[in-house]
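As structure tokens, here come the structures.
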Structure I
Amino acid sequence: MKRILISVIGLAAASLALAQAPPPKAGKGVSKAAAQAIQTMVQAQSPDDRIAAAENVINKFAELPAIYKSMAFYVEADSYTQKNDSAKATVFAEQAIAADPKNYDATVLLANVISNGTRDTDLDKDEKIARVTKLSNDTIEGLKTAEKPNAQMTEDQWKQYKAADTAQAYQALGNIAIAQKKYDDAVKNFQAGIDADPADPLLMIRAGRALLAIKKYDDAIGMFDKAISVPGVPDQIKNIATSDKARATAAKGK
């Protein structure tokens, strides 16, 4: 079930990342061939096709402006999250951030990949906690004053973009709190993410599971109900929330 959540998160993040850079056009460091390669990458559908297209951009057009190189690395990282390959996702997210430290799609992806893979028994747990905390908090603060990178984005689109990445940053903080068994802190962070992006059913599911862990059954059930009731929620996510609600209801009745 966790893999399903990670994969869906990856799909959601990908749709936002492609709005980060201005549309590729020949000129200003972008050749006609490079612009076409970027467009092919943007239009690719499957994770494997997106990886191949991103590799083409990265390997053939080394002199691209940093924003496009970072986007290509991010697209590759995101595609590997969909393939459940966290090691490669980490490698390419790191390169995306190195190319453009303000690629907030990449920072929240990396924070979530690390936090999802952190366990209480990890020998490097403290290092992971510190990295996720910094990535997430830097993203939250950076987005408060970030300027719109693509002039063609509307103000509403930019607001939605920032809200979604802010929510993902809080999700990573919630995940890392769960790894430390700090469930109250996890609930607070997941709720902060929901406050930023009230239409994110995945955050509601995670908040519900944290509430279930501390036996706040009614609150957990309420959170799962919210996830189920999000307009347009995919059946895949609705089924997860419904299953979790049944589990919480059963635990309450014991």
Structure II
Amino acid sequence: MNLLPLAPRETAAEACAQSLRAVVLQAEIPIGERLPPERELAQTLGVNRVTVRAALAQLVSEGLLSVRQGSGYQVRDYLESAGPELWVALAKQSDRAARAELVADVLELRRALSRVVLERLVKKKPKRAALEQISAAVDALEQLVGSKASAKDIAEADLDVLAAVAAATGSAALRLMSNPVAQVLRGTPGLVEAMFKKPQANVDSWRALLQWLQAPSSETVPLVLAALESHDAATVAALRRAS
């Protein structure tokens, strides 16, 4: 049977959460103010109270709202209470210039994390199995690039390489820290296309890193980071030029 997978559909609760999240992120309700009651929100959004309650619970878990029995939902300062999962939502709410600045910050954080990963690999040379896993991920990426796959598929393969490199450190903390960065790179509008305008360059960079991993040296870490910074600068410039 030649069945094609169905595209994931947004649930009513997800749609409500997205609408309410936008209101909070755009500061339409000041920090410390209470949201209208659930019944009023349900009427405004055209859904039932159960759906609204599920959406509000999502925003509470994201650090956008606080809730207290008998007092309703109150807007929090998300910069003090939320986490990196809000990066994508912020990017979607931003105009082109502001989005480019957000991306520049994320890429700078990625370079800082990359420095820690590389320094860890210098101190603790990766095992053969880890190197083989990285090599296999790079091979898969190169195959996709050669087949003219979509930027989205290439980006996923590139993130697989990044995950394999993080795994080679043997550090659970570093692997967990790399996940939010990957989610931002995956979900920011226009970023994938900007990052992979010349995907063969990504393959070449990973091949060079593989060679470095055969005998990692702290003296060459700045060179690796400089190459990454140059690529990131080109990405941000492309994002600023995008229509």
Structure III
Amino acid sequence: MKAPLRRLARPRGDAHAWSAHSTSRSHIGRVRQINEDRVLDRADLGLWAVADGMGGQSRGDAAAETVISALAALAGPIEPDRLTLTLEQANREVYRAGAGESGTTLVLLHVDRGVGTLRWAGDSRAYLIRNERLKLLTRDHSVVQELVEAGLVEADRAAHHPQANVITRALGIAPQPNLETLSVALQPGDRVLLCSDGLSHSMNERDVQGRKPLGPQADRLLTNALQRDGSDNTSLVLVEIT
């Protein structure tokens, strides 16, 4: 699914003001019967997210929908405490509905006055694209990542490990969410990519070289992922700071 380009206008008279525009894509892939990914693309709120549901039998997509719908219902300005409360309430709703047997990964970006705050659980990722270079900002919450950090699996083989899809954190699998956070100072021209593992498993730095307008760049990322693999749902949000 292709989303229209969304833009946040720069407020007048604010020396610390920033503006951003964004676009999003979500595709079922070439194998799956259900798209369990959901995206939030709210440049007007400075809020973006990708959720990748898990649980099967339509429970994964329901979990992702619950979390993204709760975030979409927020009205600006977004305060951190309010965002935390919303995520906690959505987590409880997913936990009650699935009895801990279904859930969703989440990677979320909130930008305020040029500072991007990430919150995430699971293996959906955030990347910074600066000067056509790709930098991973998040750390996967997964069994394989723990093996990599312990020196038991080489990083370039992690995506093909038999336990590559086994995650250690997600929303809805426990009464309280366990989200990691990171703040990043953003610059004009920076792009932040949020994506599900259907994209990250086959992406490389060449995909962001040769700077393109935001929409064509998102199309390129999605097309490359589907051509290289396509075995999973593939979703992304691409945000540019101006």
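Brief remarks on what is shown
- Here distance in nm of label points 7 Å out along Cα→Cβ at positions 107 and 227 was derived from just one of the structures I, II, III, and that gives 2.7; the source is I.
- Structures I, II, III were shown, and log10 I(q)/I(0) by the Debye sum over Cα atoms at q = 0.08, 0.11, 0.15 Å⁻¹ at -0.27, -0.53, -1.01 was computed from III.
- Distance in nm of label points 7 Å out along Cα→Cβ at positions 59 and 99 derived as 0.8 - corresponding label from I, II, III: III
- For helix-only ellipticity at 222 nm (-39500 (n - 2.57) for each DSSP H run of 4 or more, over all residues; to 500) computed as -22500, the structure of I, II, III it came from: II
- Highest-scoring entry among I, II, III, by relative contact order in percent (Cα under 8 Å, 6 or more apart), is III.
Bear in mind these aren't lab numbers, they're just calculated from the coordinates by the rules spelled out. Please read all numbers here as calculations on a predicted model, not as lab measurements. Cβ atoms are built from the backbone, for glycine too; each structure is taken alone.
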